[in-house]
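Q: Multiple structures are listed underneath, in structure tokens.
No lab work stands behind these numbers, since they all come straight from the coordinates. Nothing here was measured: the structure is a model prediction, and the numbers come from that model. Cβ atoms are built from the backbone, for glycine too; each structure is taken alone.
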Structure P
Amino acid sequence: MSPAHRRFLVLEQGVGAAIFNFVLNAGIAWLLFHQLDTVPIRGQQSIVGDTVATSVILPFLTCLIVTPIVRRRIRQGALAPLDARAPLAWLPRRTGLRALVFGCLGGLAFAPVTIAILDALGVTALGFRHFVVFKASFAALAALVVTPVISLAALAGDVAPAVTGAGQRAAQGG
């Protein structure tokens, strides 16, 4: 993996996605929960419900957005594709199916761990402002993990067969 790939995955797709999702999810928390003084851990409008939803929806939507962007950047020669034998090459090629896989994996990976931690800490509710910070931070951390993985999958031999001109120069590191 070239330094350009690392920079792209860490800064743009990692840090950039974390910042974007922090701000976006703070806004979502405000829109969905602003009428509550405290947000309970469980119930119809709750921390657990929102955490499960975010765990599934964030990777799903991220995949739907990021995969075509990365593929387009490869076709335009701005990024070189990586070896098709990369560990994530087993994922479905179709973006919608890939998004479903990432949504399921996100739900299985993020929600149970987060809920277990909240339970272990004895959290029964959060004040509205603390919930906004929690949701924004949770989404930022999830995006920091999942967005580079989704981008790496899109870089892994997952592009149209012929990359020519600028794409060949990018693949050669030039």
Structure Q
Amino acid sequence: MIAIPTAIPDLLIIEPEVFGDDRGFFFESFNRRKFAELTGRDADFVQDNHSRSARNVLRGLHYQIQRPQAKLVRVVQGAVLDIAVDIRKGSPTFGQHVALELSADNKRMFWIPEGFAHGFVVLSDAAEFLYKTTDYWHPEHERCLRWDDPALAIDWRLHVAPALSGKDAQGKTLAEAELFA
């Protein structure tokens, strides 16, 4: 397993060592000791989530303002464009984002610490998305940034309007949102 830095130093691409042959493949998708070495954090994951979405479904950009969650995310079927936005007001990368493709084929994972809004759009016919979180879901603390906020300038690689939940359609702009100090 290796960590690949991104344009925002706290966000890391985690690439597993994959062993494969004509029978299939094997890789270690999580090893707490190795993860701590790579990230400098002994993350205590308390919840695993699994979602399935159709092409052009956009989920996000979500975060919890209290009881924030760090996430380790990956795709086990299909492909998504995954986005993390820095919403820490004092950060030198505040308002900036990292976008990367996660897929069943590339087997990459994305480490997103607390203080970031997170979302993804499905690029394939369907995608199954897994994420480990360091705190439980607390709907009363969940917030959502607008996926299409011009201040964020995210290229979602969409050719049609995305399919959104009612909650995601009501997201706030970065200027309006409750953010991390």
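Q: Can you tell which of P, Q yields 3, 12, 22, 24, 22, 12, 4, 0 when P(r) over Cα pairs in 5 Å bins from 0, in percent, for residues 37-116 alone is derived from it?
A: The structure behind it is Q.
Q: Work out the source of 3.5 here, i.e. which of P, Q gives that when distance in nm of label points 7 Å out along Cα→Cβ at positions 61 and 77 is computed.
A: Structure P accounts for this read-out.
Q: Supply the structure label, taken from P, Q, corresponding to Rg and Dmax of the Cα atoms in Å with the calculated value 15.9, 53.
A: Derived from the structure labelled Q.
Q: Okay, next question. State the single structure among P, Q that was used to calculate helix-only ellipticity at 222 nm (-39500 (n - 2.57) for each DSSP H run of 4 or more, over all residues; to 500), giving -21500.
A: P
Q: Hey, distance in nm of label points 7 Å out along Cα→Cβ at positions 93 and 125 derived from one of P, Q reads 3.6; which structure?
A: Among P, Q, the structure yielding 3.6 for distance in nm of label points 7 Å out along Cα→Cβ at positions 93 and 125 is Q.
Q: Continuing with this model, one more query. Given a value of 45 for relative contact order in percent (Cα under 8 Å, 6 or more apart), calculated from one of P, Q, which structure does it belong to?
A: P
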